[in-house]
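Enquirer: Take a look at the structures below.
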Structure I
Amino acid sequence: MSVPINLKQRPAAPRQAQALEQHGLPPLLARLMAARGVSSATELDPDLKLLLLPDTMKGMSTAAQALADALQSGQQLCIVADYDCDGATACAVMRRGLAMLGARPGSVRHVVPDRAVHGYGLGPTIVDLVLSLPGPRPDWLITVDNGIASHAGIAHAQAQGLKVLVTDHHLPALVDGAPSVPPADALINPNQPDCPFPSKAMAGVGVAFYLLLATRSVLRERGAFEGGAQPRLDGLLDLVALGTVADVVKLDANNRRLVAQGLKRMRAGRMQPGLAALFTAAGRDARRASASDLGFALGPRINAAGRLADMSLGIQCLCTDDADEALRLARELDAINRARRDIEAGMQDHALLLLDRLQQHMPEGAALPPALALYDEDFHEGVVGIVASRLKDRWHRPVFVFARGADGQIKGSGRSIAGFHLRDALDLVAKRAPDLLKKFGGHAMAAGCTLQGEDEEASAVARFAAAFEQVAREWLGEATPTRELLTDGALASEHFNPDTVALLDEQVWGQAFEAPLFCNPVEVLQQRIVGERHLKLRVRVDGQLRDAIWFGHTESLPAQSLLAYRLSLDEYQGQQRVQMLVEAALAPAAPATST
């Protein structure tokens, strides 16, 4: 079964494009930026002076004053991290930043929940773990990339005499339909109620970085840096950039500045040893670092540690100043990531078999349900989210994939499509079947849940699948979901060159600010399967011969096709060739339409 595709061209206001050209942008780049809503060159200016001010975030003054007090009085601090790349980079930023701001040696440490044992966030078991650690008892717990939903954990910590400072970016939990914020001693989160901070898209690492900026300001006002230069926190922006891109948050103007500054430092060789080692392990050139390197090469290697092993490895790699140790850890993370890819491929193949069996029991010609939920006793809980994402991309439906966790509970991770808010869907499922979900949380496009343990796993997942599918039928209708791709129209022949690729790679692309996707009719001259999973093409575009490849696609194309593609630079034996990275293909009789 193939998912219907609709190609639509992004509209680019001519006046906006012309204004950007007048400010020095090349015509092609001006058109692309105008199509993404950029109306002035200032929005593309990466100058740090244009960053949003930290004190506009609700609770920042209280948090910064408390942290400054703790630093100046030598209190013991324990960072509670998360087991994804955002949480790992946030922990590294906080550890490095606190040291730069004068934390006494030995006064800062961190813990990371074990995905299989502790679950997510600052739970009571994490508080007990912190209290069981050898050494001085901590005065403060500082969460990074978690904590906004940790009511029980925060209450338990405070009952034990610990203070809690929450830094997070996730949505608060809903209680009786309203957002509920835990009573931490200090809390910053741009997504908490009544927070006026304009950027709601900041990643957890960005929130941690902003707390350090605000704390430095407090310390400066107190005269802590008299007689010496104040710490240069911008040296942490390589870590901020990695966590921001890896967490797939919306790249608004503020996030793009953070990422642009981080990439600038990487390209100049001014980065943490761990990041340099990750570039080496991934076979990427840091001198040409791009957001795609962070999202598809470095980020997955950090995430793999939290999925299959221990995220402490990733944090250690990001925190060490020893280049040799960093390279050893980066290679270990690379090996874990290769194992993750193998597990993912096996799970994905098995998931496709499960879907084939489902289709065999459906009436002839019937479409798959508008939402999918899959489970197998051999699925690995650390990879369910990735597999759900792959299936969502392939079938263009909301997808949940479940596995039995190490604690015996059935845990699922879901990914969604535009127009279907995944967390709200889970909320409705929970209301209709109060005995089905033990807990759930997440966002519009990604969410997770744990099923109640009374049923057998297969029947529990079947109940969830039926309830989830019913919500999808109500919200999405019965029609087969159509995958919509926004394109930037045709690319003229004069732009098909390495200079254009370099120009585009210099920009910061990502979530809600997608990299250019061009669309041209082509004549397919040659096509063959390479690496068992990919379609290699030789095509003619506007009379010119071009190379193209479609990763993860093996079905042949008609001689005349309309390709939606991105540009890439392929280097082989010292030669550079521009190639088309195909994302979709249609018959040429179905031209792209304008929105």
Structure II
Amino acid sequence: MAKFGSLLVLLLGMLISFDGFANTMSIDEHTPTPLNLTPWLMVTHSNANPQLGDIQALPKSQWHKFTSDDIQRLSQHDFWLRVNLTSGDESLARILALDNPLLDRVTIFHLVNNQLINTTEMGDTLLYKNRPLPSNIFLYPFKLSSNEQHTFYLHIVTEGSAAVPLSLWSANDLAQIAESTAVEHGFQLGVLAAIGIFSLFIALASGSFSYSYYSGYVLCMTLLVATINGYAFRFLWPNWPALQQLMVPVLLPLVMAFALMFTEKILQLKYYNRRMLLMCRYSAVYIILVGLLVPFLRYGTVLYIEIISVAILSIIMMILAIIQAINGQKLAKLYTIGWVSMLTGACISSLLYLSVIEFNIKPQTPVMLGLTFEIIFMSLVLAIRYNDERKSKLRIQQEALKQAQKIRSAREEALKVEAETNERLEQMVQERTLELEITLRELHEVNQKLTEQSTIDSLTGVKNRSAFDKRLLAESRISRRQETPIALLMLDIDRFKSINDQFGHLAGDQALKVIATTLQQHLKRPTDLVSRFGGEEFAIILPNTTADGAIQVAESIRDAVTSIGLEWEGKPIPLTVSIGVSADVISNDQHSTELLEQADKALYQAKNSGRNQVKLYAPAQTEPT
């Protein structure tokens, strides 16, 4: 009966304490570590800024089991976690480990038997030295005495990924796994950094854009991995938490931009497909512009845009590589293998993070292995391309050497033939030289006569229209080059038709000759040119002459023509001329034609204004219809 009473009391005590120890994990020295505490986590989301007392006072209905749905969004997160631990009769030393180095702020409230004994703040928005234990992840050491209930409230405030992989470790197990993890990560980061620095040296030595982009891709990826794993904050900028907040959204676009430019070079899109080339370059510009949004948008928003952009651009690069591989490009096939390895590792890591598949490995291990393999494989691709280019250059050099030898042999053979033929030809040349000299002299004399005949108007003896056009082109080029003015005079004999009708065509011809002679007498400079433009029209070119100078020459010509006392069969023939003038500095190839048209328009203005006068081209004046 006494035994039954004691058993009843024990059962009653368990029932009474069941509510207080709901979702409580009981551990002892035989409990294996690491112990995943996620199944025992309770979560509540606070809308204000509550204190610990407010959270403790919340009813049970506002707490629920922690699931992945609570942290799915890449946005601002503010929530509380609670986990209860109890120990048996022995005392234990344990470490609470939160393996997400990118959490902004983690506040741990440690309660023993509902009494607050310690408060610790950590996070990558705080100085690294604030952490209880030096580690790239968040560690909190504590001791469990016998028959104690330890309650932990974790206030998580972060932006972006809010994954909270909470585990319980013993000190020995954590030291061993930390050592092996540090060696693994150190080896991976060391390999990546060594490849990146080596590629940088090759790029500096050779001036290769391919190695430059590859080096930028590897070094940025190395720094990004070190930042995500917390090593960069621990060893590179522990006193600059603000820099830690910028590195991931800044490095992601840089990694992708270098990857796109490297893809362009390794697939040789410049030579194979211009559309793909432009797609790669525009994509690189786009992702850099996204990176420039970091100071202006929220961290979670920028990170969400970047992750979506990186996923889309990765698919684009894969499609480009596959298309080039199908087209038979060897490097594209190797590139595709390397890129597939990284994407496969990323997919496996994503499935492990989402608990879709389960392996006894860390979730980040597949993506790190895939990334390492991809970078090493890309180094192989670069080496193959470099070797192919070297062989191609060597082959070209050998072919050039063969061609040079052939050319040298042909030249020597030609020299032999030339030496033999020179002796035979020398006598023949001497015999023919005298005959050729005589013939050339005669041809030169005939050519001069033909040239003069082709440029001289047979009636008036002045230059013809063809000579005028050639001289106008030459003087226009000189005016344009030396920026000097050139003037044109268009001259028309007034009432020339009435002369022909009244005195006959022979009299008209005589009038043309006399006027042509008068024009030549009034042009003093060797560079001035008078030509018969057609019918009773003459054209005069005055190089290096302004409008005022051209008007003076025109007026003197007009006066001289008026003073001609031409008689035919005892009858006087009155002669007057109308002259149009234009002058300007030639500025383009069409300007000379425009200047000629302007002189012609000025001539018509002179004739319409009463004849026997000089008119300078004026654009504002109304042109005759």
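Every number in this text was worked out from the coordinates using simple rules, so none of it is lab data. Since this is a predicted model, take the numbers as computed values, not measurements. Cβ atoms are built from the backbone, for glycine too; each structure is taken alone.
Enquirer: Who wins on mean projected area of the Cα convex hull in nm², for residues 166-517 alone among I, II, i.e. which is largest?
Expert: Details: I: 22.2; II: 40.5.
Going through I, II one by one, mean projected area of the Cα convex hull in nm², for residues 166-517 alone is largest in II.
Enquirer: Please compute FRET efficiency 1/(1 + (r/R0)^6) of positions 158 and 182 (r between Cβ atoms, R0 = 25 Å, to 0.05) for structures I, II and give me the label with the greatest value.
Expert: Numbers: I: 1.00; II: 0.55.
That would be structure I.
Enquirer: Right, something else. One of I, II was used to compute semi-axes √(5λ) of the Cα gyration tensor in Å, for residues 110-173 alone, and the result was 23, 15, 12. Which label is that? List each step's numbers first, then the result.
Expert: Details: I: 18, 13, 10; II: 23, 15, 12.
Answer by label: II.
Enquirer: Follow-up. On distance in nm of label points 7 Å out along Cα→Cβ at positions 294 and 582, which of the structures labelled I, II is highest?
Expert: On the way: I: 3.2; II: 6.4.
When distance in nm of label points 7 Å out along Cα→Cβ at positions 294 and 582 is calculated for I, II, structure II comes out on top.
Enquirer: Consider the structures I, II: one of them gives 48.9, 175 for Rg and Dmax of the Cα atoms in Å as calculated from the coordinates. Say which.
Expert: Working: I: 24.6, 80; II: 48.9, 175.
Of the options listed, only II reproduces it.
Enquirer: Which structure, out of I, II, was distance in nm of label points 7 Å out along Cα→Cβ at positions 30 and 134 calculated from, if the result is 3.8? Walk me through the numbers before you get to the answer.
Expert: Values: I: 6.6; II: 3.8.
Structure of origin is II.
Enquirer: helix-only ellipticity at 222 nm (-39500 (n - 2.57) for each DSSP H run of 4 or more, over all residues; to 500) computed as -12000: which structure among I, II?
Expert: On the way: I: -12000; II: -19500.
It must be structure I, since only it matches.
Enquirer: Matching task: 8 is the computed value of relative contact order in percent (Cα under 8 Å, 6 or more apart). Pick the structure from I, II.
Expert: Values: I: 13; II: 8.
Derived from the structure labelled II.
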